Structure I
Amino acid sequence: METRNVDCWLTDMDGVLVHENKALPGAAELIDQWRRQNKPFLVLTNNSIYTPRDLSARLARSGINVPEEQLWTSALATAAFLKDQAPGGSAFVIGEAGITTAMHEAGFVMTDTAPDFVVLGETRTYSFEAITKAIRLINAGARFIATNPDVTSPSADGPLPATGAVAALITSATKREPYVVGKPNPMMFRSAMNKLGTHSLRTGMIGDRMDTDVVAGIEAGLHTVLVLTGIADRAEVERYPFRPKEILDSVADLLEDEHPSGGKKSTTKNSAAE
């Protein structure tokens with residue numbers, strides 16, 4: 001499948017549309033282009049701290065107009081997965097508004113008394129007391145879920161420990177590995193496609209990481225596009241035994257020129273096979 005045949009798009013946020021809260025080249029224009037073309041799309045992120053409303057406001061400050069209903073987070077994907085697993089269930093949740101709001105809206109009761117699940121999301125205020133409670137509940141039989149596997153998250157002062165790092169601590173104490181819903185689990189993309197009502201055969205995924213975006217996109221059967229505005233560069237690509245369908249300098253390469261006749265001309269270049 002070529003890019004021009006993609007009917008629906010999923011795109012990562014950090015490193016693809018924005019970097020340190022600044023819009024990357026072509027990002028705002030690409031979102032506007034999809035809107036003009038009536039192409040369904042979702043902006044995805046493994047970050048489970050923020051609600052879609054929060055993220056929409058943050059993107060707007062960068063000059064990118066994405067309504068909250070077109071944002072899909074690892075928190076939303078986790079809540080959707082658990083709702084399917086145990087409708088009306090209970091959970092002990094470690095995290096901030098993104099995951100707690102998503103779990104409430106999915107119909108879960110928050111409790112520290114014999115919950116069905118212990119759900120670990122990202123937060124800037126991990127407490128020893130909460131981690132201890134999670135360990136004891138998991139040892140007592142609660143199923144261990146993590147929103148994403150990221151061991152660090154960026155900050156202005158350098159890397160911060162994130163969900164994956166705290167999950168490793170809990171695993172060391174309980175000998176229980178969490179089920180991780182966010183990327184690189186292709187379930188993140190499948191749940192996004194379910195939300196849009198689309199099929200993998202006509203869906204594209206844009207990301208900046210080989211180890212999450214591209215591998216999960218391939219496993220979900222999507223048309224994968226790697227952009228070089230984030231984590232990966234061409235040397236990084238060579239380290240992996242798989243390849244995206246396309247490698248682009250930025251999402252600006254996906255913009256299309258208007259012809260006087262009203263047709264479109266794609267400016268997309270740099271096939272991964274080249």
Structure II
Amino acid sequence: MSVAQLAAGRRRPAMVTRLGSAGWAAAIASVVIAVMIVCAIFAPLVAPDSPTAIDAIHVFGGSSSQHLLGTDDLGRDILSRLIYGARPSLAGPALVIIFSSIAGTALALIAGWWRGFVDATLSRGMDVLFAFPGLILAVVAAAVFGAGFVAPVLALSIAYTPVIARILRAAVIRERNLPYVAALQLQGASGIRISLRHILPNVAPLILVQSTVGFGYAMLDLATISFLGLGIQPPAADWGTMAANGQPSILNGDPQQALYASLTVLVAVVAVNVIGERLARRFDVEAR
């Protein structure tokens with residue numbers, strides 16, 4: 001068997017062929033996330049009203065043909081605000097996962113390939129970052145640089161990087177010790193070439209699974225930051241901000257804004273986790 005065949009053989013992960021209940025749950029979850037993404041992209045076409053349009057006559061209005069989910073304390077259409085709020089609520093976690101996955105993968109490949117002093121140094125640096133909880137780091141960043149979208153996203157990207165790097169590092173080390181890597185080295189292939197063309201594709205399923213699961217955690221963290229008033233600022237729509245704005249109205253018998261915003265976050269996070277678990281079974285890797 002050639003070196004190329006050995007390497008290619010590693011790219012065929014064990015797959016679960018039965019669809020079963022888990023498969024149907026993942027399919028439904030995928031549809032839910034797809035609908036949310038489509039609504040976020042085409043919000044001006046999908047939303048029945050402007051998310052900032054105030055209707056003083058219909059404050060705290062119930063469900064009607066004009067406002068399907070009712071209105072908030074300023075008479076703004078809740079459904080429209082949920083649709084527009086999907087933009088930062090989905091884009092924020094996506095950016096966190098993209099940035100942290102790129103940085104974490106690069107660190108894992110460097111540490112797993114070079115080992116020794118490089119590995120020890122990077123591992124100690126990741127341990128230092130682990131000492132700072134991501135949510136606390138994001139809150140501090142928002143307090144220092146100002147509330148908004150950018151600071152929490154960058155802070156969470158930094159906080160999530162060591163999580164992905166540590167998991168991938170172990171996978172890279174296992175891959176590094178396989179016979180096909182030694183064979184490629186004997187053929188004169190450089191470490192960079194082997195890492196990018198062979199090791200990286202072989203650990204890609206793990207990256208995909210961890211990124212999917214991490215998306216749900218990032219969404220919760222960003223929603224929490226917005227709930228605390230350090231994320232997207234009114235009158236812009238954001239699911240966490242909507243839940244915070246609707247909280248005082250719950251005791252007055254008008255829970256619709258907080259209820260619908262919280263349920264939207266819950267549904268999105270559960271759907272993403274279901275997809276992540278399905279991917280973990282499909283590629284036979286462990287989601288953490």
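Just so you know, all these numbers are worked out from the coordinates, no wet-lab data involved. Owing to the predicted nature of the structure, the values given are computational and were not obtained by experimental measurement. Cβ atoms are built from the backbone, for glycine too; each structure is taken alone.
Can you spot which of I, II the value 0.75 was calculated from, given it is FRET efficiency 1/(1 + (r/R0)^6) of positions 198 and 230 (r between Cβ atoms, R0 = 30 Å, to 0.05)?
It must be structure I, since only it matches.
For structures I, II, which has the highest computed value of percent of Cα pairs over 26 Å apart?
Checked I, II; max of percent of Cα pairs over 26 Å apart sits with II.
If mean count of other Cβ atoms within 10 Å over residues 206-213 comes out at 24.6 when worked out from the coordinates, which of I, II was used?
I
Output the label of whichever structure in I, II has the greatest value of mean count of other Cβ atoms within 10 Å over residues 78-85.
II
Match the computed value 90 of volume of the Cα convex hull per residue in Å³, for residues 62-141 alone to one of the structures I, II, and report its label.
Clearly, the read-out refers to I.
Determine which structure produced the value -23500 for helix-only ellipticity at 222 nm (-39500 (n - 2.57) for each DSSP H run of 4 or more, over all residues; to 500), calculated from the coordinates; the candidates are I, II.
It must be structure II, since only it matches.
Of the structures I, II, report the one carrying the highest value of FRET efficiency 1/(1 + (r/R0)^6) of positions 110 and 238 (r between Cβ atoms, R0 = 41 Å, to 0.05).
Comparing I, II by FRET efficiency 1/(1 + (r/R0)^6) of positions 110 and 238 (r between Cβ atoms, R0 = 41 Å, to 0.05), the maximum is at II.
Looking at structures I, II, which one was relative contact order in percent (Cα under 8 Å, 6 or more apart) calculated from, given that it came out as 25?
II
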